[in-house]
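Down below are the structures I want you to see.
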Structure 1
């Protein structure tokens with residue numbers, strides 16, 4: 001049997017995380033990302049001339065490329081598994097279903113390129129992905145229970161256009177409720193996509209309703225990865241990859257930044 005590092009020797013690695021910087025596109029519902037240098041070189045100089053710089057980082061757990069914990073969404077006051085939200089939440093976060101409960105994922109991911117199905121580099125703002133779209137994008141690939149499913153919309157191509165990317169005015173492409181149920185029926189370990197919310201966002205609606213979050217997080221117990229940079233995989237035409245997802249273990253948090261890696 002080949003050692004794991006031998007089996008992966010020569011594999012191409014794709015970084016699927018968007019760069020995090022002050023002013024980057026994000027949902028207005030979450031604390032904005034900010035980073036400043038708290039100490040600069042020369043502020044303190046040690047004996048012998050050495051100096052160090054360091055920063056202060058302020059961010060919400062759902063900013064940049066991130067993973068949604070199961071504690072992120074409730075329905076009628078209950079989380080996944082029918083657990084009441086109130087007894088497990090407090091100022092220090094959640095004592096159950098937080099992002100620290102997420103076990104690192106290393107396994108197959110199927111990439112469903114819906115943009116390619118429609119012959120475009122990126123789906124138009126506000127486009128609702130349907131089960132028919134996902135069937136066409138699968139085209140012979142069969143996501144297995146416990147694996148990962150990624151949806152390609154081409155939306156990461158608009159990262160440099162914050163007003164368009166956030167979808168607050170024009171909307172953003174994503175799965176509608178029926179497509180959410182299509183995904184849940186296949187029982188993936190996690191799903192991921194390129195937009196801020198793993199949802200169809202209609203023009204002018206913002207994040208007023210998020211039925212797919214309810215279906216996946218609350219009903220099915222499926223974690224969601226959002227704001228992924230799938231553009232390199234889409235351009236390369238890859239449909240199956242080895243995916244590594246390991247968010248920061250922020251105890252009690254409802255989400256955390258992540259730097260997903262795809263190996264081909």
Structure 2
């Protein structure tokens with residue numbers, strides 16, 4: 001990659017949930033753009049493999065359960081001890097609850113488990129990023145939300161609730177940290193072929209792709225983890241220096257559509 005395109009040159013990024021899916025793709029892309037990467041996850045073998053793929057000179061792996069404050073604190077402290085600073089915190093770790101349509105069938109333990117990772121985990125990651133960023137009066141905090149941060153009827157109750165909360169945390173923290181020059185944003189992607197999504201739907205490969213594309217608004221393209229990683233690179237970079245408090249939807253317009261009236265439909269061969 002040419003030097004002129006290395007948008008994160010000299011920056012240090014900590015990415016939670018970086019052993020697979022969006023986090024893995026982001027870790028690799030951030031490194032390509034010149035960042036030093038701290039990979040934080042509970043999937044040790046996968047996390048080490050990502051670290052080896054990036055290169056030990058540019059990355060380290062840390063076992064980190066985002067629901068455990070001491071783990072999060074330690075991950076941030078190791079980032080500082082290893083690389084001297086923390087420029088980017090990407091709060092990406094997340095899980096989804098079992099696919100149960102009816103609230104009376106949902107277990108309290110499952111609900112609390114999802115919120116513990118998806119909300120409390122993001123809160124703790126934000127908190128400890130702020131702890132080291134406020135004194136330097138600089139930094140970018142990004143979280144992974146979802147299209148369900150804005151609409152209902154797509155995912156189970158706990159997951160939908162948690163992603164609404166991530167969007168709210170993003171706004172609140174952007175207000176607080178703006179006075180220190182720290183930007184806070186989140187990303188809301190449409191369905192992507194990741195281990196979590198395929199495990200939830202039971203669909204893989206072309207079956208998953210065909211299903212999500214059949215109900216997508218934007219046709220002719222398929223959303224990938226790379227697309228989300230590229231959006232994260234943008235928000236983390238100086239090119240987004242005046243973007244804060246924003247929930248960036250990467251959904252091809254899916255979340256703005258009300259399909260009830262089936263408006264604007266063309267025949268199969270319009271021209």
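Every number here is computed from the coordinates shown, using simple stated rules; none is lab data. Owing to the predicted nature of the structure, the values given are computational and were not obtained by experimental measurement. Cβ atoms are built from the backbone, for glycine too; each structure is taken alone.
Ranked on Kirkwood radius over Cα pairs in Å, for residues 143-214 alone, which label among 1, 2 comes first with the largest value?
2
To test your reading of the models, identify which of 1, 2 gives 19.7, 62 for Rg and Dmax of the Cα atoms in Å, for residues 23-86 alone when calculated.
It traces back to 1.
Please state which of the structures 1, 2 yields 0.55 when FRET efficiency 1/(1 + (r/R0)^6) of positions 79 and 103 (r between Cβ atoms, R0 = 41 Å, to 0.05) is computed from it.
2
Name the one structure among 1, 2 that mean projected area of the Cα convex hull in nm² of 17.7 was derived from.
Answer by label: 1.
If mean count of other Cβ atoms within 10 Å over residues 151-158 is calculated from each of 1, 2, which structure is the one that comes out at 24.2?
So the calculation was done on 1.
1, 2: which one has mean count of other Cβ atoms within 10 Å over residues 207-214, as calculated, at 14.2?
Source structure for this number: 2.
When you work out relative contact order in percent (Cα under 8 Å, 6 or more apart) for each of the structures 1, 2, which one comes out largest?
Top value of relative contact order in percent (Cα under 8 Å, 6 or more apart) goes to structure 1.
Of structures 1, 2, which gives 16.1 when mean count of other Cβ atoms within 10 Å over residues 15-22 is computed from the coordinates?
Only one of 1, 2 returns 16.1 for mean count of other Cβ atoms within 10 Å over residues 15-22, namely 1.
-12500 is what came out when helix-only ellipticity at 222 nm (-39500 (n - 2.57) for each DSSP H run of 4 or more, over all residues; to 500) was calculated for one structure; which of 1, 2 is it?
2
Work out the source of 99 here, i.e. which of 1, 2 gives that when volume of the Cα convex hull per residue in Å³, for residues 111-246 alone is computed.
This figure was derived from 1.
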